[in-house]
Structure 1
Amino acid sequence: MEIIGFAAAILTTGAFLPQVYKTWKTKDVSGLSLSMLLIFFIGIVGWLVYGILMKSPSMIFANTITAISSFLLLYFKMKYSKK
């Protein structure tokens, strides 16, 4: 079952990384919603805690990388937003 979890983790986490890269390169955060990013980050941290409690390596792997990525988007949103 963990193989299915890792396959899903790689696909869902991998789908998120191009947005982080594009935002980092262009510094364009106009299309990102701060409230969505905050809610998403809190949700991902919740899933990470759940994965740790369930001792699920695939959930821990995916949600650690996604939490870092979503934190970076939050950081970029706050740093590059026009005031």
Structure 2
Amino acid sequence: MAYNVDPMQLLQMIRGGQNPQQLMMSVLQQRTQGNPLYENLYNLAAKGKTKDIESIARTMFKERGLDFDKEFNSFKKNLGL
């Protein structure tokens, strides 16, 4: 089952007062069904293992020829952080 997430809709929900962490955990939980990578990410997030999640993200970016730090800084800038 595909579950598409509209980033702008997520921002509106966060600005509307929804807890960002709970919102993302809900999105991850819906995506975990039948996907081992998402199941692993969800379990790591539920346990608060952010360093492990970052390590996975860095590996994925590297495999795609992208610079994690550059992309993450751009993402934060787009959010006004």
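Here, each number is a calculation from the coordinates, and none is a lab measurement. Not measured: the values here are computed from a predicted model. Cβ atoms are built from the backbone, for glycine too; each structure is taken alone.
A value of -29500 was derived for helix-only ellipticity at 222 nm (-39500 (n - 2.57) for each DSSP H run of 4 or more, over all residues; to 500); which structure in 1, 2 was it taken from?
Answer by label: 1.
Once distance in nm of label points 7 Å out along Cα→Cβ at positions 10 and 34 is calculated for every structure in 1, 2, which label goes with the largest value?
Of structures 1, 2, the maximum of distance in nm of label points 7 Å out along Cα→Cβ at positions 10 and 34 occurs in 1.
Once relative contact order in percent (Cα under 8 Å, 6 or more apart) is calculated for every structure in 1, 2, which label goes with the largest value?
Checked 1, 2; max of relative contact order in percent (Cα under 8 Å, 6 or more apart) sits with 1.
Comparing 1, 2, where is Cα Rg over 2.2 N^0.38 Å, for residues 18-65 alone highest?
1
Going by volume of the Cα convex hull per residue in Å³, which of structures 1, 2 comes out largest?
2
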